[in-house]
1. Among P, Q, considering only Rg/Rh (Cα atoms, Kirkwood Rh), for residues 34-97 alone, which has the greatest calculated value?
2. Taking mean count of other Cβ atoms within 10 Å over residues 50-57 from the coordinates of each of P, Q, which one would give 16.6?
3. To test your reading of the models, identify which of P, Q gives 41, 27, 25 for Cα extents along the principal axes in Å, for residues 90-169 alone when calculated.
4. With relative contact order in percent (Cα under 8 Å, 6 or more apart) coming out at 33, pick the structure among P, Q it was computed from.
5. Work out the source of 1.5 here, i.e. which of P, Q gives that when distance in nm of label points 7 Å out along Cα→Cβ at positions 42 and 138 is computed.
6. Tell me which of P, Q gives -14500 when you compute helix-only ellipticity at 222 nm (-39500 (n - 2.57) for each DSSP H run of 4 or more, over all residues; to 500).
7. Supply the structure label, taken from P, Q, corresponding to volume of the Cα convex hull per residue in Å³ with the calculated value 118.
8. For structures P, Q, calculate mean count of other Cβ atoms within 10 Å over residues 106-113 and state which one comes out highest.
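No lab work stands behind these numbers, since they all come straight from the coordinates. Because the structure is a prediction, the values reported are computed rather than measured. Cβ atoms are built from the backbone, for glycine too; each structure is taken alone.
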Structure P
Amino acid sequence: MSKSVLSMSVSLDGYIATPDDFLGGADDERLHHWFATADSGPAKELVDAENACGAVLTGRRTAELMDHWGGDHAGNPIFVVSHRPPGPAARYFYPKVHYVTDVVTAMEQAKAAAGDRTVEVRGASVAQSALAAGVLDEIVVHQIPVLLGRGRRLFEELPAEIELEILQVVDTPEATHIRYGVKR
């Protein structure tokens, strides 16, 4: 059975993006420098595991910021949680992009599509919804040694306290990578 995994680079003070979601700004790039050095060793294993996913579940904002990954996330289907219908590009040109109105149904569809591979969860809002609905299995935080002091936080709002267990810790010079299991 597939499992769902949120994987996000985060500053020490909990930020994942600039206040205006400008991906590619100096702060956002700083959070992803570790990818450039992940060509061998434990960091490469983390990237390889992430790239071996079978489906992607994301929120609308992330999907649109990423232009739905061109309609194809490494050959995998993309499930977008949104109450509004898809825009023209997703509707007419991206057959692997599926809009679903609730996170539970979206996760069921993504897991079915992923088979025995993981569902990669993208975006803070959809991750918070998945946690609240009890359908997120793991969280991988790539803790970057920087304090940004502003921006969008990964876990801004949660419905309640959520217990986690540490499954793996990988230290590299660029980041500390922590894999958590979500306790149910």
Structure Q
Amino acid sequence: MKRRGAPYEVELVERAKEGRVPEALAHVNPLGQVPALTLPDGTIMTESAAIALYLADKYPQAELAPAPNAPERAAYLRWLVYLAANIYMTDLRAYYPDRYTSDQNGGKYVKAAALARMAREWEVYAEALDDKPFILGDRMCVADVYAAMLATWNLDVPAFFKKHPNVRAMYDRVVAHPAIARAWGRNEMEDWKN
């Protein structure tokens, strides 16, 4: 079997707490967000969707993205950006509602609106996924990995998977991939396979 991977090092960093960004992380990303990717020339890349796009294109042998001229490329870009711009951002409003209002009592309203919005955003995605194994069909792409990660960010994951069994089935396929399983384990992500 040919090796599809690329050499890399993982550096675990302390996450930002209560508005304080640890110095080591601030050097990499002043907003205190992870992940971040240091390229061979020392350039630092942030934004998870941008990193996913970059790596999938940089290492086409991994087959995690359609080629730039492939017919399914437009759908791939659409769904990866949809996940990052919609579900990811709405999820942040649900988990950190006080960051999105200057009204000291407004957080509960921000959270309620975010939960309603996120439910609708997932409905759109689940409808597009339909009964396909992955968003583009039979082959997994980084949009599927991104969607699987975001699925675990729901406030009630078992209820979410019950409502969207097709997303659950896609999630199970993604986390069954050995490289994804290793990353999930390293990041101590909860196992929702059961």
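1. P
2. Label of the source structure: Q.
3. P
4. The read-out comes from structure P.
5. P
6. Q
7. P
8. By mean count of other Cβ atoms within 10 Å over residues 106-113, the leading structure of P, Q is P.
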